[in-house]
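For reference, the structures are reproduced in the following blocks.
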Structure P
């Protein structure tokens, strides 16, 4: 189990929040609860959660609207949507919003605990790029393939995340608003030396000397924009396999 992982439970039924909190706390997770979306967002602005367990139907703000806001604040949070109205249309809508799984009510606790554990074991990827649209597209692409994704748009933000998390892979844009990606690469080596690094750039000719220098210093791969998506995904899969402990 991943120790000290944090879970946010959001449900307008106080008994449901209390029961799920007790169960998840008993198995070792840090759990906070909120009775509506607005209270949940207030918590998320103070603390970034690993998992969000969200009721779909709530007054004021439904679970999917909440998650669309939540992921802008804390991109790594994996959403499990809980609903008494589970059907194919609900599942499709939840997945389109970026949620990972939909669980029917009453919650199958054994399945819930298995899904929480599975989510926490998904490889954690940091994307450092100043293009918000590209980051959003990569988030969707990688979440669909079972990665948890953290986004940073500049070096200081990346440095903060590198201090807070142990990443499997870091994707680094070589051209950032202040400075260049080589500085981020050095920060990765200092604070997350176990992380694999992929340098990315849309300025292939202009930045080739910098790219080659960072590769010579130990970066694992380079992927050029616009991305060859199969190549990017196979690169990440290869590096993820190298990160896993050998049995």
Structure Q
């Protein structure tokens, strides 16, 4: 049975849901996911592992930006995290279970497994929680070994390598940046698609992947012009901060 990948090219994909700060709809919130569903958009979101091996839908490692609280996601339990409010709104951090129940297969999901912390533990916990979900979804990650795990354990799940030049990432040494921006590990993880930083396109690494038949996405288009450019030169872009025409 072939993987269903057409939606990655054909549908608009809302980055962290269809959030809108002016409407008190924060990123990666149930409100942002419901709004994306109302518009008929696929949803891109992020998942992190908690202290008690549960999963929350939350982008950052730190709680400071979105919750105005010091500390790391993985140092808190699911119950503790679900009580934290997002960006001074009534919305709270959702669990993966909460999000899947809300979406319920109505639109596809592009789910990023975050690369920091116990990334293999996150992959295993994710696999356990999503095994009975009937909707379309794909996984993606910056961490190539996360994708290798999926290639070996859940090969029928569409998987994508996220990449960039990592210019601002001080946690990575030169040789890691060298390998990751070139997507060196694709030969082992065999991703179905790649998702590259839009500010670093075009480049020879992405163009080579496209010639090899990979679906090429970009993150994150913040104007109609950027979205149109990416869909013209590659396949699609995850979008944010506007409503596509």
When distance in nm of label points 7 Å out along Cα→Cβ at positions 217 and 233 is calculated for structures P, Q, the one with the largest value is P
I have 35, 18, 16 for semi-axes √(5λ) of the Cα gyration tensor in Å, calculated from one of the structures P, Q. Which structure is it?
P
Name the one structure among P, Q that helix-only ellipticity at 222 nm (-39500 (n - 2.57) for each DSSP H run of 4 or more, over all residues; to 500) of -9000 was derived from.
Q
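I have 20.6 for mean count of other Cβ atoms within 10 Å over residues 105-112, calculated from one of the structures P, Q. Which structure is it?
Numbers: P: 12.9; Q: 20.6.
Corresponding structure: Q.
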For relative contact order in percent (Cα under 8 Å, 6 or more apart), which structure out of P, Q has the highest calculated value?
Q
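Only the coordinates and a few stated rules stand behind these numbers; no lab work does. Given the structure is predicted, the values throughout are model-derived calculations rather than measurements. Cβ atoms are built from the backbone, for glycine too; each structure is taken alone.
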